[in-house]
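**Q** Listed after this line are the structures, all set down as structure tokens.
Throughout, read-outs are computed from the coordinates displayed, never taken from laboratory work. Predicted, not measured: the structure shown is a model, and the values here were computed from it. Cβ atoms are built from the backbone, for glycine too; each structure is taken alone.
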Structure I
Amino acid sequence: MARGKKLTIFMLDGTEYGPRIAEIGNWVGKAFYSPRTMISQVIDRPEFDNPGIYCLKSNSDSDSFQEKIYIGEAENVKTRIKQHLQNSKKDFVELIFFISKDDLLTKTQIKYLESRLVQLAIDSRTAEIENNTTPSLPTLHEADISDMEYFLDQLKLILPVMGFRFLISSIVKQTEKEPTKEQKKILLKINSSKINANMYIANQGFIVTQGSQAKKNLSKSCTITYRTLRQKLLDTKILRDNGEFYEFVEDTIFSSASAASNMILGRNSNGYTEWITENGTPLKELEEN
């Protein structure tokens, strides 16, 4: 049986918006978060003198994304963050960095973490990633790679809790593509004779399958939220032009059945009635049974 992990968050000033530290169970790492406006109040803490991996969050330049992320590494986090504060081009609003509580991360290890984190961020297609290129992976011993991948697993758990959502993938990754037998039992199709689209439900959300079609034009009734979502799907090349329709090139994750049907039908819709089984049973009735 899988066991949960204990995440402990320390509010350093007792407020929900101030600097805070996060730790997980017996994990040797530690996360430190601060809004930019409060960094000067905490930058002399000992955590800042460690080597680590850090993420800067800014407001995105694109309407398609809610956040812009820069990922970096430093042998001394304090020195690097001070450099960013003095750089007028780095107009970030929030900072999070990760260090080791006991054995200090080596230069090669933090280079490995940086490279992997940048690639994961790009692959997720969720945020605007400021890094122009993915740093090359350094050579590590097999045991070190295992340790760093475990370190990354803990980062993935902590980042969204601290408000950094750039690793929450918009698509189903290759290693997760095959639906389970339970998921295959509830394979659904869009209730339309003019368009071909399929969906299944998984732990990540409502998954529109690769090859599904979407109408090109959005009706005037579609809200700005869905217009932004459509533009994001186009900007990240999840949707491609296939003549009469757009086509999904990846199994794509949606937070609701209605968001998925809206993108496909090009109008406001109720996903619980628009998605049906092969025998015509709507999703609404499936959930009621």
Structure II
Amino acid sequence: MAFGIHFWGVRGSIACPSPRHMAYGGNTSCVEIMAGEKRVILDAGTGIRDLGKTLLKNDMRRAHLFLSHTHWDHISGFPFFAPAFDSSHAFTIMSGHLHDKGGVRATLAGQMMQPMFPVPIDIMQSQLIFEDFRAGDSFHIDGGIAVRTAVLNHPSEATAYRLEYKGKAVCYVTDTEHLVGRPDENVLGLIEGADIVIYDSTYTDEEFPEKVGWGHSTWQEGVRLCRGTNVKKLVIFHHDPDHEDEQMGLIEKESRAAWDRTVVAREGMFLDLG
């Protein structure tokens, strides 16, 4: 697979290990981008644990980890990421919202300190390189991958990513809250013409008025944004833990009826960009 996406965690807020979340998955945000021989990991929610086991099995020793932000559901899997404890591995960990808040290393180390966690980050024997940038920056990483970023509307800030490789583009846009009737210009500029947009669809438009200020969007807003920007496919992502399988099935049906280029993310799902 020259350019593909593997979804390891698709849930938002808190992991949901229950029989009512089996069809779509209960692990929190973690997406693997496969670009030739290179790997990019988007967020370190609980889904990164299983990803880590697979990287060890496949002897994949290097990757970039891009964090959208550092709320618990996006970093709580990091202490259980087995390759980080293996000295033969190397990871570059990047964040766009912590450059003036102590940096990404200090934040990840903080969640692994007593009394919250028994094993400190210094126990990790892999080569860990921590890099802070400013959301809105653009840069390249090894393997011919171009990266553009944008600021998102979320408490304590968050960063969206656009990864371009061999003429194809994937955008990762979570967590963000829209303003009703006012498309987010940062998001519009980032996703224009993308092949796939993975979008924060925690709520429905009907639920949204009671959730204003919580920092999340709706699948309907995702459709509105993507329809107007020549996006080829929208992936509904960051599912509300209260949206159990039955309701997720209804969302899948309604979203497909609204726009046939819509897909609901499921844990374990692959998308091949060719």
Structure III
Amino acid sequence: MEAAYAFGWTAVRKLPEPFSRAVFDRIADRVWRKRGKGVLQLEKNLSRVVPGLSEPELRQLSRKGMRSYFRYWLEAFRLPELSRERVLQVVAEGEDQIFKNLEAGRGVICALPHTGNYDHAGAWITYLGAPFTTVMERLKPESLYERFVAYRESLGMEILPLTGSAVSVMGTLARRLREGRLICLVADRDLSDTGIEVDFFGRPARMPGGSAALAVQTGAALLPATLWYEGERWGIRIHEEVPVPEDGTRKEKIAAMTQSLANAFAEGIAAHPEDWHMMQRVWVEDL
């Protein structure tokens, strides 16, 4: 696996883009036809996002989903080669909310699902003058994890490991927010088995409560963000702020805010289901 990623960061980024795109589409189609566990779970997930599809319709949607997923990897490999002008070719909505809060000295939490290309979105917001901190799941082998960290740091991100560090992740994130800075967290899949149960497309699912907990703790603005592909460009929507409820216990406030995040994610995913790269289990009935 590491050798494949190393090849991507060296050879693929130097190849002509149309040729690379055609190759990655073929790889995506081959993986899709094999109907492995990831593809089957993707189809199960998509059947809940777009209910009522016939089997052929669901299969075609999952094929688009796999092509979208492999497009993410192609673009991740090629991103360091893209000019500032190309990175900024984004159809964006609501990004002023980020900068208004930062300019006022208030920290901002952008919470995202696994949609579109969040590495590209990170480069985009950094180019616009808002470098940020994020958390990354520690991958194996360690050398692969270090490649990812180096890659994302080269884009201007501060990377905190989810596990395996003596540094408190939540403590560091809270400090960044109190300093009036931006953090970005992928928040549609619970990795701890202690997530908040939410209603997601009419079924119970679990999502991490960390984004909401940080907003309650620090007073930072909690902004859901959803991403998609807009032809050859990229779409980014910053949804309205999720406010901290006036009433309730801390636990109740976090649960209510996490549900609001799930609602915003559902809205964005329903609009562009083929760009939700979720090949893992999210709903409680699958866990």
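**Q** Match the computed value 26.9 of mean count of other Cβ atoms within 10 Å over residues 43-50 to one of the structures I, II, III, and report its label. It would help to have the intermediate numbers written out before the result.
**A** Details: I: 15.4; II: 26.9; III: 18.2.
This figure was derived from II.
**Q** Out of I, II, III, choose the structure whose coordinates give FRET efficiency 1/(1 + (r/R0)^6) of positions 107 and 195 (r between Cβ atoms, R0 = 35 Å, to 0.05) equal to 0.65 when calculated. All intermediate terms of the calculation are to be shown ahead of the outcome.
**A** Working: I: 0.10; II: 0.65; III: 0.95.
Derived from II, not from the others.
**Q** Suppose you compute helix-only ellipticity at 222 nm (-39500 (n - 2.57) for each DSSP H run of 4 or more, over all residues; to 500) for every structure in I, II, III: which one lands on -15500?
**A** Numbers: I: -8500; II: -5000; III: -15500.
Corresponding structure: III.
**Q** For which of I, II, III does relative contact order in percent (Cα under 8 Å, 6 or more apart), calculated from the coordinates, equal 24?
**A** Working: I: 13; II: 19; III: 24.
Only structure III yields this read-out.
**Q** Here Cα Rg over 2.2 N^0.38 Å was calculated and came to 1.14; which of the structures I, II, III was it taken from?
**A** Numbers: I: 1.14; II: 0.94; III: 0.98.
Going label by label, the one that fits is I.
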